[in-house]
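K.L.:
Next up: some structures, all given as structure tokens.
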Structure 1
Amino acid sequence: MNSIGRRKSDHIRICSENTVEARAITTGFENVYLIHRCLPEVEFEKLDLSAEFLGFKFKAPIMISAMTGGTAEATKINANLAKAAGELGIGMCLGSGRAYLENPSFIHSFKVAREHAEHVFISANIGFQELLTYPYSELKKLVEMLEADALTVHLNPLHELLQHDGSRMFRGVLNRLRELKLNVEYPLIVKEVGSGICREDAELLASTGVDAIEASGVGGTSWAGVEYYRSMEMGDEEKAELSKTFWDWGIPTAISILEVRSTVNIPLVASGGVRSGLDVAKALVLGADLAGLALPLLKPAIESWESVLKFLRRVREELKLAMVLTGSESIEDLKRKPYILTGLVRDWATSRRLKVRCE
């Protein structure tokens, strides 16, 4: 197994066997209160969960966020995720395509997703380091070979700094995004991987012409935490201590949604610690168009596609309950509902003078 395949296997194993979520910080969803309606006047069986994202129809406003690729186990995981996505009519972002770009023999671990989900939205995925180093023709070929509908570029400077084989080349991403957007026909999405996106960076990203943003904030998987375990296994206590220091670094997910939405008006996916349909509802009310989940689907995906389906159906059912209890007949209706902010989220919004739509 080459170094990338080994790293991907390490990530799968560490995330499935250890506690890798944020420790002393949360998503902030506990500081977001929706207004309960004891006279909801909606029919549960007629709720409309459909959503539109980048011109694609979703049967529910849920995205399976990027996880893995490039190993035999990743092939099984992506197949199970894709089959569940196809069954529910929701979207999916593939794991980093770097493994394929460096070794095309890994293609099946990614392409298996389209084989099991013919008609749902699927995004290919690269890191900003691939954006900086690969020609646009190769990135375009990646999307075509995977039969993807879009390309996601993930921004993970913290993770790169803490990885043993990570990149420290950060300059030039915005210019490359602008050029890439001019050279491709498919939608371009930019996402963080668990440290959030602030309003200043949201403005910069929007200025490049990207089609959507995924504001994956603190509260879910900590990639510093993942690298802590990996460094300890490698006997590198110095790197492990660095990772431990930055375990909870970043912007909580609920706040990152407000940071982005108060500044730009392009499609927004919220991820990072989304664990229930109520979290999905809160993300939508704060301004997201979709909510993404990754870590809670990993163990189910290792087990079977039915396990993934069971988890996502529960999330969907929780979302429906939240819709009824806020008097919302559709997702668009839910997104207009009032909310109340408390604690850190309220204080942050006030301090940053964020434009929030709340009671």
Structure 2
Amino acid sequence: MKKTILFLTLIALIISACTSKKTSVQLLPQSNFDTTIVDQKVALYTLKNENGMTAQITNYGARLVSLWVPAKNGDFKDVVWGYESIKDYLNATDLFAGPIVGRYGNRIGKGQFSLDGKAYQLTLNNNGNQLHGGAGGFFIKVWSARPFKNDKGEESLEMTYLSPAGEEGYPGNLTIKVIYSLSSSNELSINYEATTDSTTILNPTSHCYFNLHGTSAQSTNSHVLTIFADKYTPTDSLLIPTGEIADLTGTPLDFRKPTVIGERIETDFLALKYGKGYDHNYVLNKSAGEVSLAAEVYEPATGIVMKVSTDQPAIQFYSGNFMNGVDTGKRGDKHNYRTGIALETQNYPDAPNHANFPNSVLKAGETYKHVCVYKFEVK
């Protein structure tokens, strides 16, 4: 009888294993990124932790290509948009899938600002304004890369880039370093440092599109979002801040309580019309320089929770309003309308032009620092 029970148990385990639909980590081959751009070698790097969480990063734009995280039922899901090869990145219409953007992430009105009484004109690439550092920003540069283990024993990747004075109109030679690290507690951290030889402005950020369904064509409108902010910065119709810092109370932009993203996205509210959905800068409830929780996202279908922490004063929430299905990403997934969200830790947009916004000036002898942590859990 015992032998019969053991035999039936073994058969059941075999059937379960054969019929399981669990998704395992699927690495992109490094050869897909082997190329040279302007005499600079492009490569693909892989970071793993003991839990199976895996990140793939290319030094083209210092961008996150894949991020495999645990989901419920023992699955793994790749939760960031991206492409399968460097060729696909170079041919994509959307340049902002996963890179570090800058020098100034987000927008600067008319591409203009003044420093020490001198006016500067930046290149323009977004309705007469500059967006994410201009058409020749960090996101199309080949960064120097060095994989290593940090002092905690975590697999890490350091990337550096020297932005010469005058690039996209910015003053000062700027050296920026970005370190990606993967912790045993399923945290992907991004640490920034930068120095300059002459006064300049700086606001780099990571521009990943997340989909906690697992980079499928499913809408992110089902995600449940919390943002720890009481205020936001209203904009004009071109998404340039007016200088006001407004209360979120009573608006469809208020995510202080966990709210399904799609629940109010079509509300008749001027700020939503300007952004064609959510594309807003949230002023975080935090002390300056403190690393604290900025936002939390949950997808019930996969059980994946993403918690975003930062030392920056703000976070930009973008709901994928300009995605149009033209680009085909990994595994044949179309980048369709509202199938990815961005949560960009940052200074306020257009801060150099508003005295009441946080300082965005970096001087010679100073070191810019910025911490962003994406932590993943399952519930």
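Each value in this text was obtained by applying a stated rule to the coordinates, not by laboratory testing. These numbers were taken from a predicted model, which means no experiment stands behind them. Cβ atoms are built from the backbone, for glycine too; each structure is taken alone.
K.L.:
On mean count of other Cβ atoms within 10 Å over residues 269-276, which of the structures labelled 1, 2 is highest?
P.N.:
The structure with the largest value is 1.
K.L.:
Quick check: 19.3, 60 is what I get for Rg and Dmax of the Cα atoms in Å, calculated from one of 1, 2. Which structure matches?
P.N.:
Corresponding structure: 1.
K.L.:
Out of 1, 2, which one gives 5.1 for distance in nm of label points 7 Å out along Cα→Cβ at positions 53 and 117 as computed from the coordinates?
P.N.:
The read-out was computed on structure 2.
K.L.:
Upon calculation of mean count of other Cβ atoms within 10 Å over residues 133-140 from the atomic coordinates, which of the structures 1, 2 produces 14.6?
P.N.:
1
K.L.:
Now a separate question. A value of -2500 was computed for helix-only ellipticity at 222 nm (-39500 (n - 2.57) for each DSSP H run of 4 or more, over all residues; to 500); which of 1, 2 is the source structure?
P.N.:
It must be structure 2, since only it matches.
K.L.:
On relative contact order in percent (Cα under 8 Å, 6 or more apart), which of the structures labelled 1, 2 is highest?
P.N.:
Greatest value across 1, 2: structure 1.
K.L.:
One of 1, 2 was used to compute mean count of other Cβ atoms within 10 Å over residues 101-108, and the answer was 27.9. Which one was it?
P.N.:
The read-out was computed on structure 2.
K.L.:
Computing distance in nm of label points 7 Å out along Cα→Cβ at positions 277 and 309 gives 1.7 for which of 1, 2?
P.N.:
Answer for the origin of the read-out: 1.
K.L.:
For mean count of other Cβ atoms within 10 Å over residues 189-196, find whichever of 1, 2 sits highest and give me its label.
P.N.:
1
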